[in-house]
Structure formats: structure tokens, C-alpha cells
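Dropping the structures in below, format is C-alpha cells.
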Structure I
Amino acid sequence: MPHAIRFHQNGGPEVLKWEEVQVGKPGPGEARVRHTAVGLNFMDIYNRTGIYPSPLPSGLGAEGAGVVEEVGPGVSDLKAGDRVAYGNGPLGAYSEIRVMPADRLLALPKGIDDKTAAAMMLKGLTAQYLLRRTYRVKPGDTILFHAAAGGVGLIAGQWAKHLGVTVIGTVSSDDKAKLAKAHGYDHVINYTKEDFQKRVVEITGGKKVPVVYDSVGKDTFMKSLDCLAPFGVCALFGASSGAPEPLNLGLLSQKGSLYVTRPTLNTYAAKREDLVAGAKELFDVVVKGVVKIEVNQTYPLQDAAKAHTDLAARKTTGSTVFTV
């Protein structure tokens, strides 16, 4: 029987169990996929701990790549043998084989291998909606991106630079600063040594930035607001340090008629046509070499607990992939 990582209660990495699972035939609108690689994301920790609640027991993971084994009735744009990947599937990517909605699957172009696809789908589609839809960056913009050496950050830095943007990033170490510099960032701030808000003001000559992309949350949020020019947008797309304190909305007027949004890929890619359009942009920049996807860590899928421990301790950089 095939295996999957499952958890029966919320908690630390130790709740993750490698279990035998039954995988049936795909129903209407579904496909059965045999994974070759699975992506690791900070969101998986939110699901495991219950910050993002799910009915228990539960599978884990929303990003993977593999081969279609069989499609159910009504599926016409995929067939057995197709190479596919996804970045916003229902939980359950941490598995050898799974059945899932076919409308979440995207056919992979020849120029992208399975491990790269598993490393880039959720993070790359997130970078796509942030840079192209939440706040559509334009040539001449200067932007601030937190966690610049993370999976989304490394993709966003390269992509934004390609679009003619001056990119400021924050990191937690000198090694991560070097990594961010090599991936499109013009200015990198080690926030353990410098006040990133003061540096942003200095870098921009007091003008500040029109957008801050913040996946850190509690530790950065208020200073992120202070980095914004009037009418600026704070896109809070994660909370690796915890959720920010409740916000007095009056502060947004005091700080310059600011906007704050809490976007998610599930919302931006809810419609099939939006998912396909976003993936087309992502595949295009990767195939052309504009955005290079680097898998910096790999773990066997059954070692998911170790990978979660390392991710939470900020021992990882860029993308991490489970081999299946």
C-alpha cells in the first residue's frame, strides 16, 4: 500500500506520522497522481500546529509534482502519463499517491523538471500574484520584501529585478544577505544588526516605498507600515513570527492613508482561468532563465518532521523538496 504523512493532533513535528493509506479511483473531475517530488512550505507548519485549522486526522502539504495515473469522468485536459504539478491543492501532498481535483493540476512544460516544479509552484505562484496583482510593480518602483532569502523571497527578487524594480530585502544573517544579493536584491538589510525601517528611509532618500511584502508578521508589521509612502500597500502574506497585534485602523490614516491586505494564493487562484494565467507567467520566466529555482535542501518524505524542525529554526534557505 502507498504511504503518506498524516497527523492526528495538532502540535510539534513529532505529531507527523508515516502511515499506510488507501487510495481509490478518481471520481468525476478528479485525477490520481503519483508524486515524484513534494514541496515544503511554512504554511505546512501553520496547518500542523492548528494556526490554520483542519479536520483531524489530516494529510499535509499543498504543493507537489508527479505523473497522472488515471483521470475520472469529465476530465478532458489531462490524461494518464501527463507530467503535472500544483501549488494550491487541498491538503495531502505529503503522499506517494493521491486523488485530487483535476482543476488544480497544471501540465508541466518540457523545460521544467519535477523537482524544480515541486519547489516552485506554491512559492512561484505566490510571487506572481504579489508582484503582478496585489500591487502590480512597475519599472522605477522601489519595494521592500521581507525574508528575502526564503523560497518566495528568492523568486520575487529575481522577478522584480527583471521588471525594472529596485528591490530592498531583509534577512537574518550575513550568509542569507549574500544569497539575496545573488538573486536580484539591490539592497539587503540584516535586521539583526540594523533597523530596517531607518535603512529603508535612508535608501529611498526619505521617500519610502509604495509596497511592503511581509511574510514575517508580528516582528515586522508595525515597522513595515512606517516604511510606506502615502497611499502605500502592506501585503501581509504570512506570519512566521506570529500574527500581528490587533490594528487600530486610525493608525493607517495617521501614517499616510495606507492600505493593508492579507492575501492568499487560494483566493487569487480560486478560478481555474486565474490559476492557469498565473502559472503561464511563472513557467515563462523560469523556462527563459529569468527566474532560477534552486533546491537548497532535500529530505526523504518520511523525514518530514526533521524538515519541519529545520524550517522553523530558520536553518533552511530558498526551496526545500521532499523526494518520494
Structure II
Amino acid sequence: MAKILVTGGAGFIGSHVVDIYLEAGHSVVVVDNLATGKRENVNPAAAFYEVDIRNEKLGEVFERERPDVVNHHAAQASVPLSVARPGYDAEVNILGSLNLLEQARQHGVQRVIYASTGGAVYGEPQYLPCDEDHPARPLSPYGASKHTVEHYLQLYGQLYGLGYTILRYANVYGPRQDPYGEAGVISIFTERMLAGEPATVHGDGLQERDFVYVGDCARANLAALEQGKDGIFNIGTGAGTTINDLFDRLAAITGYPHPRQHGPARLGDVYRSYLSAGLAARELGWQPRFTLEDGLRETVDSFRRS
């Protein structure tokens, strides 16, 4: 069994990753500055440090805990914020990640599993579904910063022998996603529909996204740990869903009676994106298990309970 340090382990995706690692019998250490994460998301079986990945105190955590593996989910994850404040985005996502990689190198970490992004890295696709060989042409500072760290991981692998597994996520959704911060459209729609409030579609609603359930995403992180293979792997369903279709599905599940409202499109958003995850199936033994309908019902049920 491994000791795994999970950055962003109090966040939406990271907390699910912590849970699945613990269920598999591993020891987990969580590092999170709680800027967007929530203390109540952290599994009580994990050690917790309220530390920013940019801070020198991160070295003290490594010195004390000596993790075998780092799972890196901490990030500035807002596309609009990255457009408005590209320097801040780079400071967190690039410099924070470099601080983490240096600590990993200095303390003998064997592997880094890195949460990257599919849609934001590939940009507007030249072909669909996007595979891992698709050119990287980000449309936002967020996509550019996440892609930059991929290069650093490959570099640390070449220079220092640090193992790395890069997971390029599609649009992840599910329980614990916060509709009030930078959140996916599913959590925003769900929260507003359950409250009977207007739910606005940005643009014409014909944008297509690849929605992957957070439980499947967590399983991909477990597969990355168990298989220990270097490389880049898309984590998605291989199918696109329009925002209008998504709205209609959620309206049916929640009993929402109001028609769609459309607003202006968001700057920096990709119009159509869905990912081929064939490589993850072949190399990691991973495939999504949740259909969109099942995942949406799980998500709505979790919002009703909260």
C-alpha cells in the first residue's frame, strides 16, 4: 500500500479521489488551502494540512509525511477568472505546481498523477472525438497553464526519472460540486432548478460537452495509481451532449417547469468538445460506468439531500 499526498483533496474532484484511495487501503495525506475546497469534504481517515501549494510550508509537509505518490488536483480552475487575471492563474497553476514538483523531486516521490483538462487544452477541435494526439491549442489562460504543467512533468520525468500520469478530464460533474464558485453547468442548473429559479444557458445552447461522472473520474485516478504507467490519458465518455439537451434532461429529473433562458456566450469557452478515452481503456483498464442519465439522477439526489 502507498502513502499518497493529494493536493486539492478538500475540493470537488479531489475529495472523491481521497475517498477511493482510502477505500483501496492506501494512506492519504490531504493538502488544501480551502480557497474553494471545504473542510467537511475531507475524509476523516486522511491527514489534513491547510497549506497553499505556492507556500514554502509545503516542504514541511513532505518532510514530515514522506509520500510515495503525489496526486495533484489543486488548481485555479475558473476559465473566466483566468481570462480576467492571467497572472494569478499562472501563479497558482504553474508556479504552485513547480513548487510541488520540486518538493516531490527532493523527497523521493515515485510518481505524480496530475489532473489536467481535455477541452481547455485541445481548444476548438480539429476533429472529434479528440484523442491524445490532437494538437494542444488552448483558448484560455487556464488551458494554457494546465498544459504548461504537462510539459514540466514530462521534463521532470526525463531529467530526474519522476514517474508521471496525466489525466485530461472532460467536464466532470457530480456530488460535492459547488454551484456558487466556479462550477460546472450541471451543478449550477441543478441548484437553480431545485430552487425554482431562472437557469440561463450561455449562448445558443448548441455547444457540446463530454460529461463524465465524478465517481468514474475517481476510479481513473485509482487505475492510474495501480497501473503506474507514464503518459497522457483522456478521461471522458467519447460522446457530446448539447447544453440545451442537458437543460431538458435536468428539467425532467427535477420537475422544473420554466423554459430555457439564453444569455451571452462566455469568452474563452470552447464550442464543441468530447474526448476519446480509448487509450485509458487499453492502458489503464478504465472505462466510464455511469450513463449521463444515471449520473444526473445521482447528482440531483445529492443536491436534494444537502
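Values in this text are rule-based calculations from the coordinates and carry no lab data. Worth saying up front: this structure is predicted, and the values here are computed from it rather than measured. Cβ atoms are built from the backbone, for glycine too; each structure is taken alone.
Quick check: 60, 39, 37 is what I get for Cα extents along the principal axes in Å, calculated from one of I, II. Which structure matches?
Numbers: I: 60, 39, 37; II: 56, 41, 38.
Attributed to the structure labelled I.
Comparing FRET efficiency 1/(1 + (r/R0)^6) of positions 152 and 200 (r between Cβ atoms, R0 = 35 Å, to 0.05) across structures I, II, the highest figure is found for I.
If distance in nm of label points 7 Å out along Cα→Cβ at positions 184 and 208 is computed to be 1.8, which of I, II is the source? Clearly, the read-out refers to II. helix-only ellipticity at 222 nm (-39500 (n - 2.57) for each DSSP H run of 4 or more, over all residues; to 500) was computed and gave -8000; which structure, I, II, did it come from? Traced to structure I.
Consider the structures I, II: one of them gives 1.9 for distance in nm of label points 7 Å out along Cα→Cβ at positions 120 and 288 as calculated from the coordinates. Say which.
II
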